[in-house]
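Each structure below appears as C-alpha cells.
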Structure I
Amino acid sequence: MALKDRQRFFLSAFFFLSGVCFSSWASRIPTIKTNFGYNDAELGTLLLTMPVFSLISLPFSGLLVSRFDSRVPVLFGFILLAISMALIGYAPTTLALVGAVGLFSFSLRIINIAMNTQAVTLQRQFVRMINGSFHGLWSTGGIVGVIFSTFLIRLDIPMTLHLLMVAVFTLITTLVCYGFLLRGDRAPSGNKLVLHKPDPYIVYLGLLVFLAAICEGGMIDWNGLYFRDVVGERVFTIGYLAFMILMATSRFVSDRIIDRIGMQGMFMLSAFLVVTGVGIAIGFPYFWPGMIGFSMVGFGTASIFPMTFLLAGNSKKYSTGVAISIVATYSIVGMFIGPPLIGYLSEAFGLRMAFITFAFTGLMFIPISQLFFRHQRSVSE
C-alpha cells in the first residue's frame, strides 16, 4: 500500500471514531433529559455548553495546528474526548454534567480542526476527490454509534456503562492509529490571524457553515426528541439513525456528484433537499413521512461542511489550518444558536413548529453560495 493510501486509511479511522463518539453522546440526550428532569428550555440551556466551550477551544486549536504537525492535536484531542465521555456518564449533578459536556466539546473542536487540516492536505496528493469520503466515514461512525446505542437502550443498559465502553474503545483506537497519520504538514506561513478588514472569501464560507451548523446541530440534538414527543416513537433513536444514514450516503457520493454538477450546483441541490425534507416531516408528523423527511435533510446538509472546508483550504491569505479554524468559528456560532434556539422555540410554540427554523437555514444556502462563487470569479479574473 502506498504511503498516501496508508495515511488516508488511518485518518479515515479517526473520522469514523469521532462520529462514533459524537452520536453516542447525542443518542443519550433524551436519557440525560429524563435523568435530570429538564424541560425543553433547560435542556436547551445545557446544550449551550457545547458551543461556549468550542469557542474557548479555538485559540488552543489554532495554536496547536500552527506550531505542530496536525497529528499532535489529533492525539491530544482524542485522549481528552475519551475522558470527557466517561465523565458525562457518571456526572451526579448539573454542574458536573456541564463540566463534562464542556470538556467533550472542547476536545471535539480541537479534533475537528486537526483532522480536517490533515484531510485537506492529503487531498492535494490525489487527483480525484476524496475529501467527502472522510466526512462520510464520520457519518458512518455516527450510524454505528447510534445503532450500538439503540441496542443498549433496548437492553436497558445504563448510560454510565455505555459511555465508559465508548471511552475505552476511543483510547485504544487512538493509541493504535496515531503513529500512521500524515507528518510534516505544518504550514511555514499564513499562521497568524489578521484582524483588519474581513476576507470576503472566508466570510461567505463561514456563513454557509453557520447555516449548516444550525441545521445539522439542531437536527442531531432534537431529532430523537421529535420522534419521541411528536411522532410518538418509543425507540426514539430511529429518526436520528435515518438522518445519519443519509448523511453518510451523501458524503460518500458527494465527490462524484460534485464532479458532475460542480460545487455551485451541489449547494443548490442541498438547499432543495433540506427545505423539502423539513416540509414533509413537519407537514405530516407520522413515522414514515418523518423518516423520509429527515433522511432528505440529512442528505442535503451532509455535503456543506466538506465543501466549505475544502474551499477554505484554498485560501490565498491563510494556511490550511488557520483558514479551517476561522471558518469553524462560524460553525460554532451556529451550534451556539441552533440547538438552544430550538429549545426555546419549542417551549413557546411546540417542537413541530420550531423545526421550521431548519427549512429557513436550508433555503439560505442558495443566496450565500451564489455570493461566494461570484466573489471567487471576480478575484480570479
Structure II
Amino acid sequence: MTDTLQVYLVGGAVRDKLLGLPVAERDWVVIGATAQHMLDLGYTPVGKDFPVFLHPRSKEEYALARTERKVAPGYTGFTFNADPGVTLEQDLLRRDLTINAMAEDAHGNLIDPYGGRDDLDSGLLRHVSPAFAEDPVRILRVARFAACLAHHGFQVAHGTNTLMRAMVDNGEADALVAERVWAELHKALGCRTPARFFGVLQDCGALQKLFLELAACVAPDSDPHGQPQLAVPVLEAAAGMSRQPAIRFAALVCDVDNAGGLPPEQLEAWCSRLRIPNQFRELAGKALVFRARVHAAMQSSAGEILDLLTGLDAFRRSEQLSGVVAVSAAEARSRDRTSRDYPPAQLLEQAWKSAASVKADTTGKSGKAIGEALRVARIAAIEHTLA
C-alpha cells in the first residue's frame, strides 16, 4: 500500500537504530501527498490538530510532511502547512534536536541534512534551528533525552543550553501545563539516569520554575566552577536498584525531605499541582512516613513490626510494603555506597509472610475481640520469625 507513497522512516527509530538500541516504535513521514490521498488509501486520521494517520494494518503513524509557524505564546500556539510541496528537509527542520532530525528511505539510505549523525558520534544534544525556542516542551524533552542517553556520554550542547535558558528567562516555560510536565517527568523517571533530567533543568534555570520543591536539593557553589549543583543521591541509588518510576519518584521525594524537610501537606500540594497519579503520591507519602521505621526494623519488637506492616496496609496491598522497603534500601545505599545488603528487607518480608499466614482462633469472639485475637496471633508468628 505504501508503494504509491513517498515514505521515509524518521525520528527516534532512525536515532536508536544508529545507536544500536532497540527500536520501540516507528514513525513515518509522507512527502507529496494530501489528506484525501491518505484517506483514499485506507489510512485512519488521528485527532484534529495535525495531519497524522494510522496505517490500515500496522497501525503505525504516518504524518504528512509539514512546516510550522508560531502565532501565539506557549506550546500550542502554532499553525502548520502540510501542502504536498513541503519537502523532507523542511519537515526535518522543524524538529527539536539534530539526532531526531534524520530520515531513512525505503532502501536504508540515511538522509541527514542537519548533522545528526555527527552529533550522535560526538554525544551532543543540539537544536536543529532557532525555531527550537518556540516550543517550551522542548526544554523538558532535551532534559529527558539527556537522562536516557547519559550512559552513552551525551551532553547538552552549549548553544542549546543557552537557548533553553533564554526561553526560561523570556517566560516560555511558564506556559507549560501540568499534564505535559508530568508526562515528560514520568518518561524521565523510566530512563537509565533519571537524576540527569533534573540536572539539565537546573543548568538552564527551569528547575525552580517547574519543580520548586527541589530547590532544597540545590547546594550553592558546589562544583569546581562555583556553580550550584543538584544533589539527589536517593534517586540515583534507586535508579540502580529498581526500574519502577513510582519507586524512583518516592526516592526523589525522600531526597527533598532529607535536604530541607517535606511535610505531608507540601507533598500533597506538589502532587496536586502536577496532577501526579495516586499510585505515585501514595507510595511517596508512605515512604515519607514509614522509611525511618523500616530502617529501625532490626531493632524493633514484634509488636512494632506488626504496627509497621499494618500502617503500610501490607496485608491488603503487599506492593506498598515492597515499594517502601525498596525506597528505604535506596536511601541506605545512598549513605553507604559499599553496602549491597539491606537486612530490614529480608526481615520484613519474612515477618509479613508469617503474619499473613496466621489464622487466629476467633471461637466465641466478636467485634474488637476478633481483631485483638488476630493481632496476638500475628505478633506470636513474628516473634517466632525473629527468634
Structure III
Amino acid sequence: MKNQIQEVLGVPENLIDSARKFYDELKRVTLKKIKPSEDDETYEYSIKFDPPLNIGGYKTKKIKVETNVFSRENFDKVDYASMGVTTLTKNDTEKPYRGKINTNIKKPEFQMTLVTPEKWEISDISNWFDKEKSEIISSLSHEFKHLFDDQKKEFEQFGERSRYIAGRDMPNFEIPKLDLFGHFIYYTTMIESLVRPTEIMAYLEEEKISKRDFINFLKDNKTYKKLKQVADLTLDDIKLDILNNMEKVHEIFDHVDIDYEDMTDNEKVDQLLDVWYHNYRGKNLNTYRRLMATNMFEGLFGFSENKEKVFERQARIVSKFENNPMDFFRFEMKYLHKVAEEVMKKIHKLYALLPEDHFDKETNLHKKISSRK
C-alpha cells in the first residue's frame, strides 16, 4: 500500500534509497579524488555500483561524475552552488516542436559544483558532506527524479523547455520581487514541479520526521516555503517593489535608452514591466529556435518551410501579450498560483507515508514505529 501511495504522489519506488547509496559513494570517492587548492579545479571520475542502482525501476551500474571546486575569498565555509544531471535531446524530424530525449539512465552524467574558502582542507569537504547529509540526499533524489522523468516520457516539448530556460536565465534587474517572478516561472514548470514530492520525501525520511512533526517540518523546509512564496506573490507586490526601487528603474531606462523625464512613477512601473516582458519573450523564442535547430546552417540561414511554420506558431503563442504586457503578468501570476497550490497539495499527502509516534509506557520514551505492518 505504501509503495502504491508513493507512486500516485510521484515518488518512484527505490529512488530515494538509490540516492542514499549514491551519496555514500559520492562522498567516499570525491574525498579520494580532490585535493586542496586555491585555484578552481575540475575533477572527473566514475562511480560503479554492484548490484546496480535502482532508479524507479531503471537500473544503472555506473554514474559519471564531474566535480568543480571553486575557491573564493569571500566564502568562510564549504557549500554547493549546483547539482545536476545531463539531459540531451535530438530533434524529432516528424514533429519539429519536440525532441527525443537521449538521457541514458544506464550511464547518467552528474555534475556538482562546490564553493570553498581560499584555504581549505579535505576535512572541510568531509564535514560538509556529514553536516548537510539530508540536504544533499534530497538534492540527489531531485536529480534522480529528473532522470526517471526523462527516461519515462522519452520526448520533450520544446515550448516547456524554452519556458524553463527563459525563466531561469532572465537577467537580474536588481528589483527583488520582479527577479523572483522570473525565477518562479522556471520553478513552476512541469519539469521542476514533478520532482518536488520526491525531494521533500527524501528529506522527511532522512530526518525521520513523524506525522506529529510534519507541520513543523513544512514550516522550516525551504522548498515548501518557496512554494508558499509563489502562491502569495501578487502583481501589486511587484509594482510596489518597483516603486520602491525607482533609482534602479532609472538606471535600467538609461541603459536601454528610454526617455522617462515626463513619465509619472506609475507609468515608469508599466514601462519597466514592458521591458521585462519583451526581454523574457526574446529569450523564450531564441531558446525555442536553438532547440529546434539540428545544425549550424539552420542557425545561419533559417528553417525549412515546415519548421518555420512551427516556429511562427510558437512566436504567436509567446507574443500574444505583445500589445498589453500587463495581461502577461496577470496570466502568469494565475498560473504560478495554480501550480504552487497543486504541488503543495501533493506534498501534504506525503503525510500518509510517515510513521506514527507511539508512546512507550515502559521506557517513558516516544518510539517512531512504521505505519506499514
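Quick notes on this structure:
- Taking distance in nm of label points 7 Å out along Cα→Cβ at positions 57 and 201 as the criterion, the largest value within structures I, II, III is that of II.
- Label whose coordinates, when mean projected area of the Cα convex hull in nm², for residues 81-304 alone is calculated, return 17.7 (choices I, II, III): III
- Winner on percent of Cα pairs over 16 Å apart, for residues 233-272 alone once structures I, II, III are ranked, highest first: I
- helix-only ellipticity at 222 nm (-39500 (n - 2.57) for each DSSP H run of 4 or more, over all residues; to 500) from the coordinates reads -15000; which among I, II, III: II
- In this comparison of I, II, III, the computed figure 26 for relative contact order in percent (Cα under 8 Å, 6 or more apart) is attributed to I.
Bear in mind these aren't lab numbers, they're just calculated from the coordinates by the rules spelled out. Being a predicted model, the structure only gives us computed values, none of them experimental. Cβ atoms are built from the backbone, for glycine too; each structure is taken alone.
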